[in-house]
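Below you'll find the structures, each written out as C-alpha cells.
Values quoted throughout were computed directly from the atomic coordinates according to the rules given, and no laboratory measurement underlies them. Everything quoted here is computed from the prediction, not taken from an experiment. Cβ atoms are built from the backbone, for glycine too; each structure is taken alone.
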Structure 1
Amino acid sequence: MGITKSIIKRELSGYFATPVAYVFIVVFLFLTGIFTFYMGSFFERGQADLQPFFSFHPWLYLFLIPAISMRLWAEERKSGTIELLMTLPISVTQAVIGKFLAAWAFTAVALALTFPVWITVNYLGDPDNGTVLAGYLGSLLMAGAFLAIGSCVSAITRNQVIAFVISVVICLGFILAGFAPVLDFFASWAPQVIVETVSSFSFLTHFNAVSRGVIDLRDLAFFASLIGCFLFVNALVIDLKKAD
C-alpha cells in the first residue's frame, strides 16, 4: 500500500507541476457553468435541483477525461521512462492502480471545485441535498470508468493523440448504448434480451438513475466492475509490452 501511495503522490505532483492541470480545471469549471446556467436553463426551470448540472457531465467527460488519461502510459512509453518505472521494486498492478487513483483524485478535485453551484441552488431554494450527493457520487464513479478506459487505451500506444481519439470513440459507444435510436436499431432485428444487454452497458442508464438519488447497488456494481475490468486489461497490456 505504501508503494501505491508513493506512485499516487508522484503522479499528482506531476499534474500540478505544469500549467496543464490548472488549465484543465479552469476549462472544466467554465464549461460546467456554461452548460448548467445557460444551456441547461438553470434559472428558467424554477426548480431547486442540480439536474441541469449533472445532465451534461457525460458529455464533458467524453472529451476532458481522455485528455487526462491519454498521457498516463503513452507518455511513459514514448519517453522511455516506463522501463525505469518497471525496474523499481513495484508490481505492474501497483503501478496501474497508483496512476489510475492519482488521475481519479485529480478529477475529484476538479469536481469538488464545482461546489459554488451547490451553494447557489441551496441559496435559491430548498433542494434535496441527499440527491445532490448521490449525483456527485455517480459523477465521480462515471469519471472513474472513463479514466479506466482511457488508461487502458493509453497503455496500448505511444501516441497520445491516438490514445485520446480511441478513448473518445470507446467512451462514446458506452454513452450511446442507452440512446433510444440505438436501442430502436437493435430492437428492429435483435431479441429483447440483446436490446436489454446493450442498454445495460450505457453510462447514461446507470448515471441518470444515481443522479436522481436512486442509489441501486447494480449501478454502483456496474461502474466498479467496468473500472476493475479495464484496469485488469491495462495491467495485462503493460506486462506484455514491457520489452516493447
Structure 2
Amino acid sequence: MEPHNKTISSWRDLPTGPEKTVEPLKYFDLPDVPPFANKVLLSWNDLNFHELEPYVIQEQSHGCASVNLFKVVGTKHTDYAGGTWLDLLNNGRRMLSNLPLFRKNPGYYLETGPKVPYMHYISLDGGDIYIGAEGNHRTCIAQFYFFTQGLTTLHGIRVDDYRIDWAFKAACDELKTTAHNLGLPLHVSVSRKMVDRDDAADWRQDRFTLTARVIDTRRHDPLEFNHEGLQNYIQTLKRPWWKFW
C-alpha cells in the first residue's frame, strides 16, 4: 500500500476514492494562494434589483456567451456572497464532487459550446458580472484553473443583462420626494410595455417603454406620463400657488 504522504507532483496524481483530505489548491498545482483568491464576492441582492426592475428598458439574453471570467465580481447565492473565492473553493457545498470532475475532464472549461449543466450570469448595464441561478462552484474552479493557464475567457455561458433607464427612475424618485415635501397624497407606480424584440438562435433582446402612473387619492382618475410629461408635471407641482393665478 502506498503511503499517504506520497509527493503530489500534479493534480493528475491526486488520490481517488474515499480519501478527501487533499488540499483544494493542489488540484491546480498552486503552491501558494493566488492574489485574486482573497477577493470578496459581492452580493447581487445588495443592488436591490427588485427595486430597479420596473425601470428596465432593455433586456438582453445570450444563451452561449463568452465572458471575461475576471469580470465576475459576485453572486446571487446568499451562502457565498460576502466570502472569498478561497472560501468557496474550500467550503463550497458541492466542491468535493466538482473538483474530482475537474481533474477528470479539465477540457470541459475550455469548450466553446453551451455548458451542460448550464451556467448563468447576470449583469446591469453591461458592467460587472454576477453568478445567477447556476454555476458558483464551476466559476470558482475556472478562476483558479484559468489563473494557472494564463486564460481569461470562459465560453458557453448564459448571460442576462438588464439596462436601466436611470433618468426615468430619477424623475420618479423626484416626484415621490416632491409629493412628500408638499404633503400631496400621490401614489406613483411604473408600467412597462414591450415595444420591440430582436432574436436569433440563442440570443434575444427586448425593448420596453416606461410610463409613470400617478394616482391622487383625492381623485379617481389616474394620470399617466412618459419621461417628458413626468418632468413637466413635477415642475407644475413645484410652482408657487400664486403663479397659478
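Suppose you compute distance in nm of label points 7 Å out along Cα→Cβ at positions 112 and 224 for every structure in 1, 2: which one lands on 4.7?
That value comes from structure 2.
Could you tell me which structure in 1, 2 was used to calculate FRET efficiency 1/(1 + (r/R0)^6) of positions 128 and 168 (r between Cβ atoms, R0 = 41 Å, to 0.05) as 0.95?
Answer for the origin of the read-out: 2.
With relative contact order in percent (Cα under 8 Å, 6 or more apart) derived from the coordinates and found to be 27, which of 1, 2 does the value describe?
The value was obtained from structure 1.
One of 1, 2 was used to compute helix-only ellipticity at 222 nm (-39500 (n - 2.57) for each DSSP H run of 4 or more, over all residues; to 500), and the result was -8000. Which label is that?
2
Out of 1, 2, which structure matches 19.0 when Kirkwood radius over Cα pairs in Å is calculated?
Only one of 1, 2 returns 19.0 for Kirkwood radius over Cα pairs in Å, namely 1.
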